[in-house]
Structure P
Amino acid sequence: MTVQKYANGKWGYYFGHDGKRYRKQGYKTKREATEAETQAKNHLMQGIIINNKSSFIDYYNQWIDVNKKGVITDRAFQTFVNAINQFKTFLEIENISDVRMDNFNTTLYRKFIKWYGENHATESVRKIHNCIKASIEDAIQEGLMLKDPTYKAVVKGTKPTQREDDKFMSIKQYKGLKDYVKGTYKQSYLFIYILIITGARFGEVQALNKSDLNFIKNTIHLPGTKTETSDRTIDVPKMDMKYIETALSNMPTNMSGQLFNTGTSLITNNAVTKVLQKYCLENQLGKYTLHSIRHTHCSYLLHNGVSIYYISKRLGHRNIKTTMDVYSHLLDETAEIEKDKAMTALEAMPTSLA
């Protein structure tokens, strides 16, 4: 008999399968123990591994190595690495050396998210949460875990999110950066030049091939890296395309056709960021990221009366709602300008006296 009542008055089950023994007790009734045993056996029949005592940290590191390394950009990969590093720091503070796959529960995870959120903005907490949750969803799919410890976790930070104004350069700084990188025929300088004129994401420019440049139609094909709508071809001013052509002719050619292949690998975010930091330091500016160039590109177009619909497609957003959510405060400023234009037009409307 595999289901029995123990000396402590609780019920439990005990059975063997493929040379292994599976035991669990603590159920109040025989019926509960029998149902639990049936469920455990069903899991085994479905190929689900129960009582998995392997390390979650080891699993996660192997998971990102297989599923993320070389698949996503270096910067995005570092986000996944940072997620597990933060989790390990949390475990150290809790005097826990590691957590097993079979006892990683919601209480521990929610405590981790709350701990991390105490010193970070909600967006930062969300990034960490999404990384770990993605690995756990795969673990459940593979039968390595039975339950999701991230279930209904409250993803919230306490620090205010960086003000949108801090993400944008002024038009003067934006034009100044373009002048700064122009004329220096090096990969990192040309990289920033293309970011400025396209508003593209880092990974999209990093993946550019010479075949993506059309010097006759003055267009650049951007291979999408984030959403299905990211893959797009955008128009670029003729003078900018001419400069890119001149810059490439003065730079070593890579046989692979990749514009930003250094000879050993694709150029890194860090290498390009150093040029931006150098510009900011020499001009006594605040700290800006490469992504701020994308934000400023949008800002520049909006303030010059370009349609939000066109900008949304140019940036490769999934839909216009994404654009409006990110740039809502800029749209408010544009709305004020449009209101004044509307009032001026209406006031100029001729009226006939009765």
Structure Q
Amino acid sequence: MISIIVPTYQEVENLKPLSQMIQIALTDAGETSYEIIIMDDNSQDGSVEKVAELVEKHPIRIVTRTENRGLSPAVIDGFGEAKGEFVVVMDADLSHPATAIPEMVKQLRNGESDFVLGSRYVEGGSIDESWTLWRYINSVVATIPALPITRVKDPMSGFFAVRKADIPNAYNLSPIGYKIALEVMVKGDFPTVSEVPIHFVDRIHGESKLTLTEQLKYLRHLRRLYQYKFQTKAEFFQFAFVGASGFIVDLAFYLILQMFGTSHTLARAISFWPAVTWNWMLNRTITFSHREKTKKSTQWGAFASSSLLGFTVNYGTYYTLTKYVPFFEEHMVLALIVGVLMGMGFNFSISNLFIFKKLREEVDHEKHNKKN
């Protein structure tokens, strides 16, 4: 059986044509065993009644969701509802061609692929002629940051097919926003990923759910996936980024204090404190936001203490360079930069291992990766 999961919210006008498109495509391909699962976020637009009409001619059912609503959670719940060996996920707005489903399932059935994506950007794929240049650029730009964590040309696609047995456990899936295909691709074990060309058309009925809020959620989702895929490397990059912003705070206080007559060595010592507080705050909310949320005052104290050890190297380097190296006596800001870099590696190691403690599922994930 093929289970076709369709997440919906106020898509009642599309349910009948969608069901007909699926029926024609699968029947023509000799695929007669299938089910359509409408995962509806409590639309209250007549979708329940419409499905009750369609069930007379189509193998369709609806699941009304009232909690944890959203496209991605709806699909994840749909995985649990699916009875088929093969699972297809597609949009309800008729933008995804049902005619591609037989080929997608064929590749899974024959072992040609473990994850099949309906793609606009492979040879033979295309987009609706009504797309403006701005919309096309927006799509391409959104695709670029996802490329390092995928092996496909259209990672933004929401049209995909997998074997149900290969779907990652629901507890391991935590997407933010609507890019559930990207979530499954990154977190699943799919040795072979393929793309089937599709012609993507614009919706006729209903309204697009793609808003600025959803695009911001996509960026947050990407950050999570980078952390999942690259783990320590991704965290170190973010830690360094936070450190760079902290350096600006550090430098600002360092220069301002000297403007008020403070010696450069004392200014260097004082500017550490606002910078370390800034770094702790951003690392807690950005770099290690997925870690255990310990008491703020305790965590700040531990972070400040470990930073003081790193600062010993930092300050010692700065003092030595400015005291004994003529070049740095005239270029003190460069000495400051060298000191910051020397202390960063130490600070990250302590923060990663002891201050921002890992949750149990993160530890389990790391053990699983090492085992495999």
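Values in this text are rule-based calculations from the coordinates and carry no lab data. Everything quoted here is computed from the prediction, not taken from an experiment.
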Re log10 I(q)/I(0) by the Debye sum over Cα atoms at q = 0.15, 0.26 Å⁻¹, for residues 88-175 alone: value -0.67, -1.49 computed from one entry in P, Q; matching entry is structure Q
Value 24.8 of Kirkwood radius over Cα pairs in Å was derived from the coordinates of, among P, Q, structure P
